[in-house]
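Just below sit the structures, each encoded as structure tokens.
Derivation of every value follows stated rules applied to the coordinates shown; laboratory data play no part. These figures come from a predicted structure and were not determined experimentally. Cβ atoms are built from the backbone, for glycine too; each structure is taken alone.
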Structure I
Amino acid sequence: MIKIAEEIQSIVVQIDLGVVLEPLVEKLQELRDALEAGLRRAEGAFNGMVRAIPV
């Protein structure tokens, strides 16, 4: 059992987490950019709606 754990540990140590996590990081950046763009559009629409209200 200990030998198996040691083998697993030696394999895990060799894994480059940067390579493993890069697709996740890229997707999160895309989502952040899409959210930011959506919030800007919503802000513009809201400001236009407020300007259209007669005072």
Structure II
Amino acid sequence: MRVLLVEDEEDLGLAIKQVLVNEKYVVDWVTDGAQAWHCLESQWTDYTVAIFDWLL
């Protein structure tokens, strides 16, 4: 399962990514909305779920 993680706080993003990777998820971590939009528009990558920082 592939996850898009959008989190601008480095320590929190790293912690969330590590937990997900330990659970065998493939995680793409980006730090802003523009990067997230680029990932979501990509025809080459399908995400099962996206996790967004609400206050980004």
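Suppose you compute helix-only ellipticity at 222 nm (-39500 (n - 2.57) for each DSSP H run of 4 or more, over all residues; to 500) for every structure in I, II: which one lands on -12000? Structure II accounts for this read-out. Calculating distance in nm of label points 7 Å out along Cα→Cβ at positions 3 and 35 for structures I, II picks out I as the one with the greatest value.
Looking at distance in nm of label points 7 Å out along Cα→Cβ at positions 11 and 43 for structures I, II, the greatest value goes to I. When log10 I(q)/I(0) by the Debye sum over Cα atoms at q = 0.27 Å⁻¹ is computed for each of I, II, the one that comes out at -0.97 is I.
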